[in-house]
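Bear in mind that the values in this text are calculations on the coordinates, not laboratory data. Here the structure is a predicted model, which means the values were calculated and not measured. Cβ atoms are built from the backbone, for glycine too; each structure is taken alone.
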Structure I
Amino acid sequence: RRPHVRRELGEATAGLLLAEATGLIAVRSLHALTGEMSVISAVAKAYVPAQVDALVARLLHLLGPHGLLGPGDPHGHFAKAERDHRIIGIFDGSSLVNRNALVEQFPRVARGYRKGRADTEALAEAASPHRTPRPFRPEGLKLLSTGGCSVLAALPAAVAALRERAAGEGGDLAPVVSLAERLLDATDRLHEAMATVRFTPRAVPGEAFELAERYELCFAAAGALHLWLHGTATGAADTTWLRGCLVKALTDLGEPVAAAETDVLDALADLLLDGPPHAFVSLLDRLEVNVP
């Protein structure tokens, strides 16, 4: 296994897991956090297609000319997937449209984060994919989220819960705690910046869209942390996929990540390469079913 190829596969796997975490949280939030869907859906519809686009581009670069061969070649299926995926991002509004919808709610979202407005019970349901969701109530959908976004508003509590688990169960969670604390710090600074954005209708400044992209990354990483906390019962649970997600998100955010911490991406690549042929690493295979 060539080190460069292994690292590229590991980073692609981490990106796929972040996209899956975002999708899982978003779909279940339709039931559990219905009133916040104007924020959550905007994040998911912008982030997931963009993340998968980046993943496909990374793998295309890795495959080189083999990634462009036709259906008669063993690699031809990738070329078709690469071509077909280009239109995914326009099915329900472009990334720009969805990010604009998020920017419009910056004041509400930043205020909700500052005040810690999080529906923790509903978030626990959204982050527990093996639990049967409550019935969908369409009347709960709102054009604007009155409370902000529980996924990120509950991040301080999630990091505190992670610290408590690390201290109480003796598991080697220190590397995860360190990554999660850096995510929390980046999220704090992001919301401070979001609160300062001022604009008139139809005159959204370019830097606001950059903040929206950073918000998506923080949301995806926070979603992964919530899924791990609600989908594992002990500190001894495997942290490989969570560390991979946090390392990938922090790197994309431009936050400092040590070289030794990025080695987890190689471990993610091993999970992929050691698994069944033509299979992906999925969060649903990593989360426990009977977590109290």
Structure II
Amino acid sequence: MWLYEYVVHFLKIFFANVLKCGPIPRHIAFIMDGNRRYAKKKNMPPWEGHSVGGRKLSEIRDWCELFGIEEMTVYAFSIENFNRSAIEVEKLTKLMRDLILEALDDEESSIKINAIGNLSLIPKQTLQVIAKGVSETAAKKSPLNVAISYTSREEITNALNLILEGVRSDALRIEDITEDLISQCMYTGQSPAPDILIRTSGEHRLSDFLLWQLKDTVIHFERALWPDYSFFHFCAMIFVYQLRTRRQSRSECKLAKITNPRIDEFVKKVHEQRKQQIEQFLRE
């Protein structure tokens, strides 16, 4: 058994080193699809499929570290998921709590947890654990952006409402409204756009995820179900990214630089309010 594990570990390092000779994405995003189909295939209840999928997320974080991938964003829970059965929603939110607490228990972890979405819709018990995770990992260096209670339409609507309120309060002027300003007011406003988005399970749709941010992003659809997603699927994804970035002239996904002091102050206030919201959830 130890020999098998040693060979697998050696092969992972070998493939990673070969692929690292080419361009490596700095930021990857996943639509983690297929947990329920996996559970059905294995004759499990749906929430057990989600539990296996949660363990897969931890595994993929290790692969990101091996490849030097700096940031990861995952679609964990859509606002529409609240329409599922009460027991499945409860199991899903419990799984989120367990995964966050597990990450907090790992003192060697470099993961910086960011929660993106309309957090006010999340049940209080889960919300407090999320706030604890965000607060206690804020100084760490490897962002894991978890989209919880999220849809892209709600994110865009929220950003536009913030800007509208800024204009009404004279914090902004109409001429200040640009694509860059809208990007900065998104839940993802402090992160660069993903270099590649992967959706597992063979579905070819984006399911209202990061629609604003994907203008220059490579999109890769993988047939494997999320719990079946392997290291070699991950390597294939890196290879696809390298081929696609060679074929097209792709602009760099950098954070917009805001030089207007008025706009700069407004954006700073937006992100400060988000931090204060997290702190408020912790105190409740």
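Key figures
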read-out	value
Relative contact order in percent (Cα under 8 Å, 6 or more apart) derived as 24 - corresponding label from I, II	II
Source structure (of I, II) for distance in nm of label points 7 Å out along Cα→Cβ at positions 244 and 276, computed value 4.0	II
Answer label among I, II for the case where distance in nm of label points 7 Å out along Cα→Cβ at positions 36 and 260, calculated from the coordinates, equals 4.4	II
Parent structure of the calculated result -20500, given that helix-only ellipticity at 222 nm (-39500 (n - 2.57) for each DSSP H run of 4 or more, over all residues; to 500) is the read-out and I, II the choices	I
